[in-house]
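Derivation of every value follows stated rules applied to the coordinates shown; laboratory data play no part. Note that the structure is predicted; figures quoted are calculated from it, not measured. Cβ atoms are built from the backbone, for glycine too; each structure is taken alone.
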Structure I
């Protein structure tokens with residue numbers, strides 16, 4: 001038998017001479033690495049030896065047969081595999097016995113084998129069954145059979161030993177096939193047990209060293225697992241809570257709710273005493289059945305501290321996206337559609353082109369896409385292409401080597417593409433990029449490589465590019481002011497942001513937000529009344545959200561010295577009628593141009609009905 005190493009699971013085979021001999025003749029090869037110990041001993045010595053091995057952790061699975069197996073089964077805790085006697089084993093033993101006599105004795109431990117009379121008739125032999133509990137019982141049975149003239153007896157190892165010098169033929173009831181099957185089963189159990197023990201040890205290590213609190217419950221809500229971090233957060237100990245109801249020990253865990261709903265609940269904020277935690281609740285499903293639930297949780301202060309450290313690191317460089325898509329205000333169909341598209345685009349690594357009038361929130365959406373995507377832990381680098389002279393913009397984007405030009409920083413300087421590695425670059429007002437810089441940007445998009453000014457070393461960069469414009473880039477390509485190949489590279493995913501005048505239902509929400517930020521003395525009721533004023537709905541907002549914010553800033557500076565009604569009217573009286581409609585006309589023309597004058601498509605992009613589009617075209621005498 002294989003001895004194996006001490007790291008391999010151990011199978012202890014308790015047998016006696018005949019069975020030991022059969023096992024050794026098998027030359028068994030286990031399907032998994034195991035250590036098989038064959039222990040040949042009398043029945044009276046089995047328990048002492050087995051318990052000693054168990055106490056010392058020297059055995060994983062026991063293997064035995066007959067009386068030895070019965071004795072072990074009620075006195076040990078480790079798994080036991082019994083070598084069974086099959087119908088084929090009995091038939092084979094009876095056929096062999098018939099060669100010696102038509103009357104056969106059969107001795108088994110404690111209970112007789114049922115329905116043997118069928119085999120008796122089939123083989124035309126007489127079978128005399130006996131049972132034993134002690135070796136002395138076998139002695140008495142053999143003496144009786146010998147007096148009756150029985151010449152052949154079937155039984156186990158102890159029978160072969162007790163027969164001794166008697167003139168009786170002993171036939172061993174166990175077969176090599178039966179022993180092999182039992183060994184296979186024992187090996188599989190031992191291997192699985194060792195594997196489970198290893199997994200359990202790994203789990204214990206994870207639980208012990210996890211900074212998060214972890215609690216698991218069964219389907220009845222009784223606590224089965226709690227780690228040391230959970231003990232500290234809750235203020236308890238393992239021996240006090242194991243087997244207790246989670247609703248009694250930790251009601252805010254709400255795990256029974258998850259067991260019933262089968263729906264995970266992530267990043268929920270709950271309270272424990274005077275502390276707040278962030279908790280995740282997840283049902284444990286096995287074959288689509290709920291077997292329990294697990295909660296992981298952490299003190300909110302630790303999470304906030306970690307987030308603050310990350311933010312501080314990025315803020316030092318100024319490369320962080322502050323806005324999330326969910327933070328963008330608006331319930332109108334148009335803005336909800338834009339937010340849905342932004343969420344979808346966030347999961348895609350392709351370039352995004354955000355179009356829309358000035359002041360519609362293009363950078364906010366760019367930040368939101370970054371924060372909702374896989375690059376959210378990495379830099380978000382934004383630059384306005386119209387705000388920096390062309391020669392300086394090149395060095396900002398691509399960086400430069402030492403000595404590249406007069407005044408170049410010693411050691412050179414990485415460009416924004418390098419600094420954004422693994423993150424996102426946001427290029428606002430991309431239409432203002434010169435043709436030479438357009439060529440260099442195209443190379444970055446195609447090759448994912450950057451060459452610094454004055455350098456000869458190519459640097460690989462992995463970035464997502466989000467660009468934005470309030471111009472018609474396609475028209476610029478037609479006029480030769482923008483490269484077509486770059487346009488196609490940038491415009492893989494297009495996100496159009498609607499102007500404020502076509503999403504006027506969002507204006508009260510925006511007004512309330514700005515008033516809350518700037519006018520701290522106003523009550524909630526006052527803010528609500530102001531936000532619903534008709535002047536906000538009647539104006540067409542050519543400057544969009546930026547203009548709305550400016551109006552509220554003016555209001556905030558003056559509202560303490562004037563009545564709300566008079567102040568609002570005076571602020572809007574300064575705006576000329578031309579301003580009220582010019583922006584809307586521009587938007588209509590821009591969208592119609594982008595769809596080659598197709599009214600249905602234009603109406604869809606504007607988020608209005610075809611009838612409304614026709615009415616507005618007629619209103620502005622637009623014959624497009």
Structure II
């Protein structure tokens with residue numbers, strides 16, 4: 001037994017016992033042998049000494065320590081490992097070519113069902129003779145009685161007792177006094193911690209019982225499995241997908257999701273965010289950063305925990321504000337948040353959820369690996385989920401489902417919860433059980449659009465779809481709303497853009513498709529209406545991105561901007577850039593108009609079908625485009 005440096009007493013003691021165990025396995029050991037280390041020792045120390053014993057055995061047999069092969073069997077003799085808490089003895093066996101496995105474990109970890117598969121279970125007990133021998137190697141002569149005293153002491157205190165010149169029994173007495181004092185101090189610390197920061201597990205429905213969350217719910221359920229494995233010690237925190245950025249319109253349930261996830265994980269819940277943190281103190285940067293760090297410290301202290309960063313889109317890209325002092329102020333805030341969210345070790349046990357209405361302006365460093373690197377968009381619940389959400393909050397099933405689906409279109413989860421609450425209140429006022437009449441009274445009243453409005457919407461969305469088909473894009477669906485809705489959404493053409501190389505041609509095609517609605521309204525009605533504002537903004541941003549970031553204009557100089565806020569600022573402060581953007585928009589507007597003139601009949605057909613049905617599948621648009629493409633005719637578009 002040779003060491004390059006002086007070992008400590010516990011390692012020598014473990015080694016003496018391991019040598020005896022290995023000798024007992026014979027010259028050609030086979031199978032899986034679980035060694036349960038003495039309760040006052042450490043399995044990690046035994047694992048380390050097991051590897052050294054293996055190395056010395058290889059040296060004695062003149063074998064390579066990395067191969068340690070039997071000359072006749074040509075296979076590894078013994079593989080040494082430690083049983084991880086909550087894991088089976090088969091974990092890691094496939095990575096070795098060993099003929100025998102020596103697995104060290106604490107008694108508390110040796111309760112996995114797979115322990116029964118071991119070929120041998122060795123409950124190691126300290127030998128008084130070996131304890132005396134190990135002490136002698138440190139030039140300390142001890143009696144058998146003193147050896148028994150050492151055996152009963154924790155391994156770290158055992159080492160101190162041997163090294164101290166005082167009698168071992170006196171060290172044992174001091175150890176007992178110190179242990180009592182430590183236990184008392186830990187109890188006081190735990191009590192103070194619970195008083196200062198009690199665990200806050202939300203009293204809400206768990207994520208398993210919520211509807212309408214799609215991919216976000218799938219992620220949460222996978223996270224729950226990972227947290228269970230991490231808690232059992234089977235995986236490291238670095239293997240846990242522990243952060244997500246949720247985006248969506250107000251009321252789509254971002255905060256509800258975070259609290260429900262905390263409930264499912266039985267985790268402490270912390271709510272933070274720009275507004276919450278800056279409201280602490282007097283609104284200074286230092287106050288905000290102090291509150292931010294306090295939230296993350298609380299989350300770490302109460303791990304496992306979920307921390308919600310609300311209004312994550314308030315942490316805009318550094319340098320994007322355009323005002324020196326404001327940019328410098330925000331830079332310090334964002335840097336502090338990067339520090340708090342960085343790395344797996346610094347926030348072990350802390351799940352971070354960012355919530356934003358629009359993610360485009362968020363500092364990109366917050367979205368890099370190790371921080372909020374997963375992004376999930378939360379939309380409004382579909383028809384089936386809307387009914388399920390209402391029934392859940394009402395506590396009863398609903399008849400006339402088709403009516404409920406139609407009347408609740410465009411409502412968020414929060415809207416539906418409010419409607420259910422109002423319906424229950426109506427029922428209480430009448431002294432009856434809540435029914436469908438109460439529900440319908442609390443759902444938004446649908447105001448029908450006029451025939452002219454429906455006609456204009458149909459022309460606008462049909463134009464987007466027809467130009468998309470002409471340019472090789474795939475139309476998935478076209479929808480218009482014949483009723484006015486609170487969200488203001490009147491219609492949409494869902495387009496799948498061409499994949500592959502995004503060169504200048506791809507971008508101008510995209511701009512032409514965006515401006516198709518404007519072109520159609522001008523052609524049919526003599527001018528475009530306010531419903532075109534979103535199309536014009538996106539087309540302007542696309543052109544700005546081409547020119548100022550991609551070098552697809554008269555210069556290769558790039559600002560590197562990608563987010564909408566930066567693109568708006570770029571053209572706002574650069575009049576020549578605005579003129580070049582307008583040139584592109586005018587050219588592509590004319591191009592879209594020419595495409596529509598060539599495909600009058602297809603436009604007419606799609607617009608008329610949309611007026612009648614309110615929704616078209618993309619395949620119907622492509623059929624109309626293909627059918628009428630060879631035969632351009634005068635478009636009537638009469639009401």
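Can you spot which of I, II the value 42.0, 131 was calculated from, given it is Rg and Dmax of the Cα atoms in Å?
Computing Rg and Dmax of the Cα atoms in Å on every structure in I, II gives 42.0, 131 only for I.
Compare mean count of other Cβ atoms within 10 Å over residues 349-356 across structures I, II and report the one with the greatest value. Could the numbers behind the result be given before it?
Details: I: 20.6; II: 24.9.
Answer by largest value of mean count of other Cβ atoms within 10 Å over residues 349-356: II.
Out of I, II, which one gives -14000 for helix-only ellipticity at 222 nm (-39500 (n - 2.57) for each DSSP H run of 4 or more, over all residues; to 500) as computed from the coordinates?
Computed on structure I.
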